[in-house]
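Multiple structures follow.
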Structure I
Amino acid sequence: MIVTKEGKRIYLFILCPPGMGSTILLRLISTSPTISTFLLHPSAGWAGEGQIFINAATKRVYRENRWDPDYALDMDTVSSNWDKHWDKSKLIHGDKSPPTLCRANMFEDHFKQRGDVYFICMMRDPYMIHEDARFYVKMAEYQKCNLETLENVLYISYEDLCT
């Protein structure tokens, strides 16, 4: 098992609403030989999101409640389930499940007990969105909170990523 000098693993979470570029960012990051993601795992689907494993572990209750930030997600179940699918020979374990956006502090609190936790927050220009404007505003509110409260966070826009 590869760990940091301090004996810790690194966790990287991409916080991004659906359809705003997280898959391309994950694909780029996954080219590093030091990161394990669910991108190539056959059960994770084409987008490589760990939420598929949470759905299976919670008998799909999570799917119905994934955008409810007050839903009591069992983080021990999440991490033990994800540990089965992450490559333990890699230093960094990453995920990009969009609903993590509304409970990032929960993920930070849990995973910092196990290692160093980092987040990349990403949003897209609202004028490029053809979806429900209320959903976009809600996602932007979550991101604002994440940027203000998370310890190790980087923000990039989708447009910056493309550039």
Structure II
Amino acid sequence: MAERGRMEPRRLLIALALVAPVTIIFSFWAYLHFGFQIGMGTARTHPWQMMVVNGVNSNFVDAISQPTGMNRGMTGAIGFGMVLTWLLLFLKLRFTWWPLHPIAYPTSDCNAMHFYTVVMLIVWITKLLLIRYGGLRAYRRALLFFLGLIVGQFSAQILRTGIFLLLNIGR
């Protein structure tokens, strides 16, 4: 990003390092603020909001009140996932033709991944066609367009959420 935007990489790194804690603090504040404002746990909230809170809370209470020790199977699975992700990263960096991106494995278990499956398929086919018929130059020229689409999608979601909160629309 820094190279494409003709920015100094060190300044971008510092900006990203400062943004992360501020974002975490504001997201906690926003969750609590709007939870109290609309009545968290009432019919005016989405069921998934309570599932997140209850799930984290029950896991925490269980771990404190009834400690079970280390789960060797889960620890092994985490280790396997980490090794597989590093292997995919190595292969992606080593071989330009390698089709699997290392971020795909850890994000494939995301709860909302089914919303993005068709979009990812379309993007993959578009990338494949761009590289096959336009070459690397066409692919690199199209990168900024696709980054703009990503930023636009997130901006639209943030704007929609803000409007819904300001107009007190529940869904």
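FYI, it's all coordinate maths here, none of it is from the lab. Just so you know, these numbers come straight off a predicted model, no measurement behind them. Cβ atoms are built from the backbone, for glycine too; each structure is taken alone.
Kindly point out which one of I, II the value 1, 6, 7, 11, 16, 17, 15, 12, 9, 5, 2, 0, 0 was derived from, the read-out being P(r) over Cα pairs in 5 Å bins from 0, in percent.
Values: I: 1, 9, 18, 23, 22, 16, 8, 2, 1, 0; II: 1, 6, 7, 11, 16, 17, 15, 12, 9, 5, 2, 0, 0.
It must be structure II, since only it matches.
Which of the displayed structures (I, II) returns the greatest value of mean count of other Cβ atoms within 10 Å over residues 20-27 on calculation? Mind dumping the intermediate values first?
On the way: I: 19.2; II: 9.8.
Structure I comes out on top.
I have -25500 for helix-only ellipticity at 222 nm (-39500 (n - 2.57) for each DSSP H run of 4 or more, over all residues; to 500), calculated from one of the structures I, II. Which structure is it? Write out the running numbers ahead of the final one.
Values: I: -10000; II: -25500.
Derived from the structure labelled II.
Work out which structure the value 11 belongs to, where relative contact order in percent (Cα under 8 Å, 6 or more apart) was derived from one of I, II.
Working: I: 34; II: 11.
Derived from II, not from the others.
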